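Where a number appears in this text, it was derived from the coordinates with a stated rule and is not lab data. From a predicted model like this one, the values you see are computed outputs, not experimental measurements. Cβ atoms are built from the backbone, for glycine too; each structure is taken alone.
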Structure I
Amino acid sequence: MDDRLFYSKRKESETSDPYEPHKESDEKASITLEEVMADEEVICLIDGARRMMEALRYTDHSRRHTKLIAERAGYVLKALSFSERDVELARIAGYLHDVGNAMSRPGHELLGAYLAYDLLKRLGADYEEAILVSTAVANHDENVGHPVNVIAAAVILSDKSDVHRSRVRNPDGIESFDIHDRVNYAVTDSELLIDAEAKTCHLKLTVDTEISTVSDYFEIFLSRMLMCRHAALFLGLKFNLIVNDVAMM
C-alpha cells in the first residue's frame, strides 16, 4: 500500500515530511475563509467556473457547490479534533478547489492549484499554508489526485460526497438527462458523517431507483468512491457507502 497513506499517523520524531498535519501556531492566523470569499478575484473565478461548466453541460459548480465543500471539509477535520487552523485551511481549500474550471475543465485541478497559490499569497498567506491549500486543490480530482495531506483528504471526501438532484442544471428536462444528470437527480438526500470514536466515515445516500439504479451510480462514481476510501484511510477512518440504508462498500 502507498506509504503516503500513513504520513498522518507518524509522530513528529519519526518524520519531517511536509505533508504532516499542520501544527497550531502561536502567531495570528494569516487569512480566513471569509476574506477569501470576499475577494474580487475569487468571486470572478468562481463565477467563471460556473459559466464554463454550464456551457459544457456539467452538473452544478456554482457557489452552492463551493460553499458546501468548504463546510463539509471543515466538518471532517473538526470532527476528528484537528486544530482550528487546520479546519480553516480545509474550508479555504474546499471553497477554492474548482477555481481552475474558470480556465479549462481538463487539467482544472492543476490550474486551480496555481491560481489558489497566487491569490493566497496576495492575500497574505504564509508559504506553508498556501502550499497546503494549493496541494489539496491539485489533488482533489479522482483521475490524478491522492490524499497527500489532511487538507486534501478532507476536500476529497467532501467533494465526492456532493451527489444530489440540486446539482442538475440541464434545462431540457429529465428525458434529455445523460447518466450523470440521471444519477444526481435520483439522489434526494446525501449526508457525510464522521464518527471519530468508531473511526468511520459514512456517505449516506437516498436514491430514487425509479429514476436511476444503484448500478448506474457505481458505473460513473466507482473511482470516486475508491478515492474516498483512500482519503478516509489517510485520516485513520474506514469509509462506508450506504445507499437506501444498505451498506454497499
Structure II
Amino acid sequence: MNTKDVGADAWNDPRIMAGMDRQLRLLDSYVRQGFHLGGWKLGLGAPAAREALGLPAAAMGFILRSDFRQSGATVALDGWKQPMLEGEVAVRFADAVTTKMNDEEILKRISGIGLAIELVDIDVTARNVESIVAANIFQKHVVLGSEASEWREDDIARSAADVSVDGKTMHSTNEPMALTGGIMQNVRHAVLYLDAFGRQFNPDDILITGAMMPNINIAPNQSAKLLMKALGSVEINFA
C-alpha cells in the first residue's frame, strides 16, 4: 500500500497508543456483551484540531451497529452534555480490506459512498489526546443517508455542500474535502492505522472520514440536514 500523505506516524504517538489500548478494551467489552462492531470513524483530523493537540494525522474511534440511525430518524438528547453534529462522508466496504492491497484493489471493495451526520457529545473535561481517544472521541450516533455505487472522488471534492439547522444554513463549502483530505487518502490512513492495532475493515463496515465543516451545536426540538450536490442529503431530528 502507498503510504504517501497518510500520516504514517499517527499510530506511533504514545498518547494515541495508550488511548487506543483503552479504547479497544472498551470495544471488546461491548462485543462480549453482545454488541456488534459496525465500523470506524476518523476524528481529530481537522487542521485546527491537529495543531491544537500536536497530532500528525487523524485518530480513530469505533462505531457500534446499534449506534447507526437512518436518515429522518429522531434522536433524544436527554442527558447529553454538549451535543454537536458533524457533516461527513461515509464509505461502505463490501469485503475485507488489508494493508497488502493497492488502491485499485481497495476501490473494488468499496460498495458505496454516501453522506453521514455524526452526533457527538463533547466532554470538556477530556483535555488530552489519550483520554479523548480512550473515550472513543465523543462518538454517540451516525446518521446514514443513501449510498452511491458509482462515484468519482474529483466530483465529490468539487461538489457544493451545506449543513442547515431548522432550515437555516449554518455552514457551506465548495471544497468538502479541504479539511479532511481526499477519500482514498483517508481510507489508506484508516487501513494502516487499524492494522497497527491488529484490526481491519470487514465486510459491510462503514468508515466516516471526518467533519467537512465546523461542528454545530444542537438542541432538542431542532432538525438538521446535510446536503451535497454529488451525494444527495441526510436528515436528523432531535428530541
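Observations on the model:
- Of structures I, II, the largest value of relative contact order in percent (Cα under 8 Å, 6 or more apart) belongs to II.
- Entry that produces -15500 once helix-only ellipticity at 222 nm (-39500 (n - 2.57) for each DSSP H run of 4 or more, over all residues; to 500) is calculated, selected from I, II: I
- Label whose coordinates, when percent of Cα pairs over 26 Å apart is calculated, return 33 (choices I, II): II
- Per distance in nm of label points 7 Å out along Cα→Cβ at positions 138 and 218, the highest-valued of structures I, II: I
- Each of the structures I, II was assessed by distance in nm of label points 7 Å out along Cα→Cβ at positions 98 and 130; the largest value belongs to II.
- Comparison across structures I, II (criterion: mean count of other Cβ atoms within 10 Å over residues 146-153) gives the highest value for I.
- Among I, II, structure where distance in nm of label points 7 Å out along Cα→Cβ at positions 42 and 226 as derived comes to 3.4: I
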